[in-house]
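The following blocks contain the structures, represented as C-alpha cells.
Every number here is computed from the coordinates shown, using simple stated rules; none is lab data. Since the structure is predicted, the reported quantities are computational estimates derived from the model, not experimental observations. Cβ atoms are built from the backbone, for glycine too; each structure is taken alone.
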Structure I
Amino acid sequence: MGLERFLSAAAAMFCAVCAAGAEYDLAAYVWPAYQPEPRWKELGIFDHGCGEWQNVYEAVPKKSGHSQPKVPLWGYENEADPVVVARKIDAALAAGVNVFIYDWYWYQNRPFLENALNEGFLKAPNSERMKFFIMWANHDVNYLWNNKIATKKANPPLYDSKIPLDEFKRIADRWIKLYFSKPNYYKIGGKPVVSIYRIKNFIDGVGGEQNARAGLDYLKERAKNAGFGGAHVMTTSDVSKELAEKIGIDSTTVYSWNDGTWDKIQSAEPNLNYRDWMAMATALWDKKNSLGLTYFPNVTVGWDTNPRYPAEKFAPMVTGSNPEDFEKALRMAKSWLDKNTKPGLPKLLTVNSWNEWTEGTYLEPDEENGYAYLNAIARVFMGQ
C-alpha cells in the first residue's frame, strides 16, 4: 500500500474522530538522528552525511532468520526537511498518532540533533495539526552510533550527559522560548509537558536532590511567568513517590518495555520472544500505577540493536515481533487507560517508537510489513 492510498483509506475515519474530539492521546517517540547534523563530523561518525540511516542500510543479518537490513518504504529521508516531515505527520495523524515526543539533546553547552525538530517538524506546513513535546534524552553519547567501532564492552563516552544547575537553567529558558510558545505544544492540566529520560543523571549533574528541586522549580516558575501556568515534568525513570515529591516530578512513563525487563532480554536463551516480553511489560503497568504517582503506560514495537553492533557476535534482541501481537498490546493499553485514568488527566499512551530503526522498534512502514503497524493503531483507536 502506498502513502496516498493509506491516507485516503484513513481520511474519513480521521475526520470523524476529529469531529467527535480525540479521546486518546497516542504519543510516539521520535529519534532525530536521520539528518545531516553538523556535529557528526566533529564526532567522526556517519561520514555518508545522512546520519544514522548509515547504520540502517549497512546492517547485515548475523544468523539464519535474522531480518536485517530493514528497508524503509519511504526511503532514507532527511528528517530535517519540512516537506519530508509533513508527509510523516499526515501518515501519523491518519493512523491516530496525534503526538510526537521528540528526543532532545544538549551536550557541551549547546543543543545536539535539534534540526529535526526546529527545521523539520516546526517548519512543516501542517505541523500545527500534530501536538508535540520534548523528552530531554540526558544520557551519555558513546561510540555505539558508529557501527565501525562500536562494541557493547568498550563504549568510551564522547559527550557527558551531566550538567550543572546554571546550565540547566539555560536549557529551561530555551525550552520555554522555542517550544512552550507553540500552539500545538502538548499540555497536561494546561501546563506544557517536559519529560526527563534519566533522573539520576539530572540529579548527579546539578549536584544533588536539593539542586534538582531548585532546577525544576526554576523551570516551572519561569514557565508560569511566561503565561503557561507552570510546567508538567514527566520522567521515563523509575522513581519513588518520595523522590518525585521531593524534586518536583509530576508523572512517569517509560521509554520502552526495556525498563523493568532488560535483565530478561539479556539473559534469555537464545532470545526473548515478543509475546513473553509483552506479558512481562504489561504486568508492570499496575505495579507502577500503585506507587501513588501519575503513570502513563507504554507499548513498544520491538527490539533489535544489532545494526549498531556489527562486530558483536549477536546483541540480545526480542524475536517474533509482529503487527498482530502489537495490536493486542494496544487493546490492552486502551482498556487499561479506560479503567485507570484519573479525572482531569489525559488517556495518554506512549509508543516506542515512530522511527527507532536501529533499535528495531518503529511504526514507519518498511518493505517487510508495509503499513501494518500504523493500521493496527488505526483499528484500535480509530475504529477502522
Structure II
Amino acid sequence: MTDIEIKKDKELECSIAEFTNANFELVSGSVLESFKIAFKTFGLLNNNKSNAILICHALTGDQYVSGHNPITERDGWWSRMVGPDKPIDTNKFFVICSNVLGGCSGSTGPKQKKDNEDIIYGGSFPSITIKDMVSAQVKLIDALKIDKLFSVVGGSMGAMQALQWSTDFPNRIQTIIHIAGALKHSAQNIAFHEVGRQAIMNDPNWHKGNYSEKDSIPERGLSVARMIAHITYLSEDAMHRKFGRKLQSRDIISFGFDADFQIESYLRYQGRSFVERFDANSYLYLTRAMDYFDHSETYRKTLEFINSQNDNINYLIISFTSDWLFPTRENKEIVETLNSLSRNVSFLEIETDKGHDSFLLDEPDLDIAMKGFLESNYGKTNE
C-alpha cells in the first residue's frame, strides 16, 4: 500500500507530496518505488470540493504559476492570469499547480536522488511520457482528497497533459481549457527538439547525463538548446517589431562574431538565464516526452469507447494566428474530432503577432475568454 506524506519545503516555498512504496509503473515498463511531486495551491477549497482547478505547466515551467518564485526571484510564470480577481480568480477557485514528473523544481526527476540511495539519478532516470505525468498528478489529486476537478488548464506541453486527462480520467474533470496544443507533436517540432538535445549531449560537460558526479554542468549546450527553442516561441512579425536589424550598443557592425544585433544579444541572454534555473537532463527527458505524445490515431477511438453519458466535459480550445509551433489547423483537428462525437466544445482563434508564447503574454482576448468560460461553467455547476 502506498504511503503518502505531504509536507512544506521552506527553501522551495511549496508543498511536497511524497509517495513511498508506490510501485509506480511508467509507460516504458520501468517502476519508481517512490516519487515526489512538488506543488503549490492558491485560494481555498470549498466545502463540496467543486472549485478545484489544476494548471499544467509547459516545458520549462514549474509549480510557481503565481506569486513568488524562489528559484528565479521573480513573479510566477502566469501571475497575470492567476490570483484574486484575475481571470482564474483565486477568490472563487482553488488552484493547484504541480511540477511535472521529470521536472527539476522539487518533483522526482533526473536531478533528484534515487529511491533509498544517496545517488542522483542523472542519466539513469527512466524515460517518461505525458501519460506518466498525468498519472502522477492523479495521485496528487487523490492525496488532496479531491474526487473531481472543476477544470484542467494548460498551454503547450500543459495542453498535452489536459488532453491526456480527457482520455484517461474523463469522469474526474468537468472542463478543459486547452491552449496552443495538438493531437501529436509534429515532425518539425521533434526536429527542433532533437537539435537542442544534440547541443546538450555534445557538450563535453554532459558526461552522459552524470555531470553532477563530475561537479559540472553542460552550460553551453543547454544555453544553445534554449536559444533554439526560444526562436520557435516567437513569430517573425514579433521579432521584426521588437528587434528588426537594430544594432546592440554600437553604431556600426564589428566585422566579428560578437553580438552585433539586438536579437543576438537577446537570445544569448535567454540562454544564460535559462542555465541558472533549469536542469539539462530534465530538458532532455521532457522534450522527449513531448515528442512521444501522439493521440492522432487513438484519440477518436478512445473517446468512442468512453460512454458519452459519463463524458460531460466542456472543452475550450484556443489557438493563436501567429503560432507556427502549434498552428491553428492542429488545434482544429481536436475541435473537429470532438464535434464529430457530439462533445461540448468551444473554439477560439486569437489574432496576435506574439507567436506561441502568446498565452504567457498580455493578451486581453485570452483573459476574457478564459474568465467567461470558467465563470459560466462554474455558475451552471453551482445553480
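Suppose you compute mean count of other Cβ atoms within 10 Å over residues 220-227 for every structure in I, II: which one lands on 15.5?
Considering all the candidates, the number was obtained from I.
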Test item: mean count of other Cβ atoms within 10 Å over residues 44-51 calculated as 16.8, pick one of I, II: I
Entry that produces 19.8, 59 once Rg and Dmax of the Cα atoms in Å is calculated, selected from I, II: I
For 16 (relative contact order in percent (Cα under 8 Å, 6 or more apart), calculated) the corresponding structure among I, II: II
